[in-house]
Structure formats: C-alpha cells, structure tokens
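Each structure below appears as structure tokens.
Read-outs: derived from the displayed coordinates by stated rules, not from any lab. Worth saying up front: this structure is predicted, and the values here are computed from it rather than measured. Cβ atoms are built from the backbone, for glycine too; each structure is taken alone.
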Structure P
Amino acid sequence: MVPGALRQTAAVAHLRVDFFSEALGLSTSMTVLLPQSTTAGQIGMAGGARQGGHPVLYLLHGLSDDDTTWARRTSIERYAAPLGLAVVMPQVHRSFYADEARGGRYWTFLSEELPALVAGFFNVSDRREDTFVAGLSMGGYGALKWALRQPERFAAAASLSGALDAAARARAPHLLADMRRILGDDLVLPREDDLLHLVRDAGARGADLPALHVACGTEDELLGGNRHFVATAHDAGVTVTSEFGPGAHDWAYWDARIAEVLAWLPLRAAGGQG
C-alpha cells in the first residue's frame, strides 16, 4: 500500500526555514516537514510522530526549482505523514549540487553543513538506517552522487528522471552557461562528480552501498542516461531497483513515483530498535 492510499492522514508541521550558510556565505532557505504527535482536535487527522529522533528524507529539487517546489507540486506532505518521516528540502539553485568553479560551494553545503544544521534545529535521527535521500532531474543526480560519495550516511537513495549522465549533459546547449559556472570553461566533469565512475568504483571496491532506486518515464529525454547508469551499475555488480514505464518529465510522473519511493524505503517500524 502506498502512503497516499491511507484513509486517515497523520499531521505534519510544514516549516520554511531561513538561515545563514557558512559554506555559501549567504542566507538561504529550506522547507521542512516534521511529524506532529497529537492532533485530536483536527478532523481526519492522526498523530504520526515517533518516539526518539524522526527518520529523515533529504528530498532534492530540479534545475529550475527551489526548496518549495516538492511541497507545492506533489502530495509529499500527505504521503510522508503516516510514516512519521521528516522531509528536508534544501535550496541549491542551478548548482548541480556541486562546489562551483565560479560560484557557491553547494556540495559542501549539502554534504557537510546541511546535515549538521538539521540535527541542531530538529529532532531527527542520525542513524544510517533512518536516513534517506531522493530527488528529481538535477536532484536525482544529486541524490545518487551524495549516496555514492557518502554511502555510510544513507540506508537508501532514489532518483526520479535523474540527469545521471552528467558528463554528456555538460555540453548540452541549454546548459552551457550553467556548466561553465559549475565546471569552468573546459567543461570537464571531475571524477568525483561522475556517477558512472562512482558506481564502477563502488562495485570494484565492494562498497557497502545504500539501496538504490532509479525511475524514469519512457517519454522522457533523460531515459537513455538512466538506462545507461543502471546497466553500468549492473556490470559493476551494484544492485539497482529500476522502473522504466510510461511517463514524461513532469509533475504527474514525479507525484506518482515519490509515493512509490516512500513505500520502498526500508523504514524501521515506529519504536523499533533494529
């Protein structure tokens, strides 16, 4: 049963958090969904919070989006609420979640500063088995890059319609201005930002990776790159759950798929210790 199929919706606090980032040297924002424990007076709602720190999903946005878009374009709040799951949606602009050659240190912000800030602000678990990452398009790339570079942090990672073959995308005409800012004028993708290199290396080392999930619609122009990543992972001995079915690069597809991803996450039962 996917979360959206539940008849009664648990309550969630929906927060927009404005804060200063030392890594970026500027003020930025994140949108956060936090489970609420008791809502006896709210019709059709029930408490969804757990004892102890909440499991947390870092949910990453796409190229033209911001930290509010997942909450505005999908039913992520309703899907996540019954799970007692905190959802953190950071803002990274058009950065491809990278430390830019001529711009901000967005990889440092995402992978080092953000988790520390979240832990300081909110009651979330710091256990690997309670920590997940997912994203769409540019955010799908960011989610898998984070999971492959810091596998010890996550139990699972999912990409929806991800821009997974970033080396090829670097020379796409509509991305040239962004990629020159991110990569420099030579447009060479560093190996540590290349998902194909990262997954081959992880397979060769026998790394203890999180569970990986890749989904892309068959009407999406990014389908080829997604299939290539899954095939490369398979050849490297890395297991990836994949789903390639009808769908385009749009919010109808992502709304349906994020519900399925939440159902796929290896969430521990509330109150469980194992």
Structure Q
Amino acid sequence: MTALAAVAEARRRTRKRPPGRHLSVLGWVAAAALAVVALLAVFGPLLVTVDPNAVDLGNAFAGPSGDHLLGQDASGRDLFSRLLSGARSSLIGPLVVVIVSTMLGTGLALTAVWIGGWFDTAVARVIDAVFAFPGLLLAILATAIFGTGLQAAVIALSISYTPYIARIVRGAALRERSLPYIAALRVQGLRGTTISLRHILPNIAGLIFANATLSFGFALIDLAALSFIGLGVQAPTADWGAMVGSGMAGILQLEPQEALWASLLIVITVAAANSLGDELVKRSEARA
C-alpha cells in the first residue's frame, strides 16, 4: 500500500458514520427515555417545590394530593420531590464510573496493543484476573475499609469495570492494528502514539461508546444495590436505591408506593441503557 493509499484508507475509516445515526424504533425510544431521565437529573432538583427531607409523621403514607403528587412515605416526606432530587445522585455515580473506567480501560488497552509482546500478554493476564473479581464485592470491601458513602463505591466500581472496557477495546484495537493501512502508516514514520490516537481510536470509538452505554446500566444497578443495603448514599439524602430499601417496610404495611416508584425509575433507566447499548454494539461490530 502506497503512502497516499494509506492516508486515503485511514481517512475513509475515520469517516465512518456514527453508530447511532440509523437506530431502530426501539433504539430511538430507549435514547429518548435516557434523555428524559438525564433532564430529570439536571433540572429535577430545580423543579422541587417541597423540601424532600421535610418530615411530617402525621401524614405518613398519605396518598396523592395537590401538594404531594405521588403521596408521602413512612416519614411523611414528599415522594415526588425525593424522586426528582434522587435522580441526580442516582445517575451521577454511574456516569462517573463509566467515564473513569472507560478512560482507564481504553488507555491501558491501546498502550498494551501498540507495545505488544510480553507487555501485552502481562496486561491481558492482569485484566483476566481482575475481571474475575465481582465488582459489587469489591465495592462492599471498599466501603468496609473506607466507610460508607457514594465516593468509595464509585472508586471501587470504576476499578472493577476497567478490565471489562479494556478487554473490549483491546480486541477491537488488535483487529484494527492488523489492517494494512496501519503498516503503511508505520512505514511513513508516524509514531505509535499518533497512529493510536488519530487513527485506531477514532475507528473504534463507536464500539467504546456502545459498551460504555451498557456499562452505565450495570453501574446504576450496582450502586443502587449498595444504597439499598445502606452502603451507598446515606439518609436523609434522596437516592433511588436507598428509597427502594427504605420502602421495603412500607410494602409489609401494604404501602408500596415509595419502593414502587423508585424501582420503576431504575428499571426504565437500566432497560433503556441496555437496549440502546446492545443495538449500538451490534451496529458497531457490523461495521468493523
């Protein structure tokens, strides 16, 4: 392959259409659902008119009314306000996990693939070893060492999600590195860093984004589970996972509204993230 042909091939591959350009109806519905949830996280707390932490024991488990659209919980707190306020903490944690793990995993994988040899083999073995360790268990150990709270859980899950991203990126980068245009670019004298960042990374960016979308749903479930058992977001801060946990007592008293509404938001968000991510992954792999 000549130098001009190599440059043309590199440009052609980096001009691939983004994986989300031609989504199915289900994909667009999932994307719309995630957009609505994101808007709730950003603007929801600004729409709160009732203090989400205001206790009114005299109206415990009160039903919907003009002042309390979804009713009140066991402590008389407004459920609608707590759901809106909890959207931010429920979504920021998973988003941070995805961003940190994607950056670490991508950087580690690209470095290992380009250096190759024993370094790539060693990185692959370390990735396999860490990948075998359950992320939720690592988060529980982190909270036991550093104390309960969202920060320790986010750090632990970011570490545990990194091998998953690294495995995906490493496989895609190995396939891309084996293509003829990469060899031609090396012959031209381009540095490995330049080739990795300007050509390999843009060509696998769609697959990275797709798997990051899937990881967001998994991270949301894990963080909600930690809040459910009291190791994540702490009371009285509103959080969907914590609301499911505190609403369990209401279920026993035939007052399931707190756990029901929080669980519904978690299910909708995770289902949307998984549906969109799965479709993006399939489209990215089809164009690889």
Q) When mean projected area of the Cα convex hull in nm², for residues 152-263 alone is calculated, the result is 9.0; to which of the structures P, Q does this value belong? A) Q
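One of P, Q was used to calculate Rg and Dmax of the Cα atoms in Å, for residues 64-143 alone, giving 21.4, 67; which?
Q
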Q: Could you figure out which one of P, Q the value 44, 21, 13 for semi-axes √(5λ) of the Cα gyration tensor in Å was computed from?
A: Q
Q: Taking mean count of other Cβ atoms within 10 Å over residues 200-207 as the quantity of interest, name the structure among P, Q where it is greatest.
A: Q
Q. A value of -8000 was computed for helix-only ellipticity at 222 nm (-39500 (n - 2.57) for each DSSP H run of 4 or more, over all residues; to 500); which of P, Q is the source structure?
A. P
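If you work out relative contact order in percent (Cα under 8 Å, 6 or more apart) for P, Q, which one comes out largest?
That would be structure Q.
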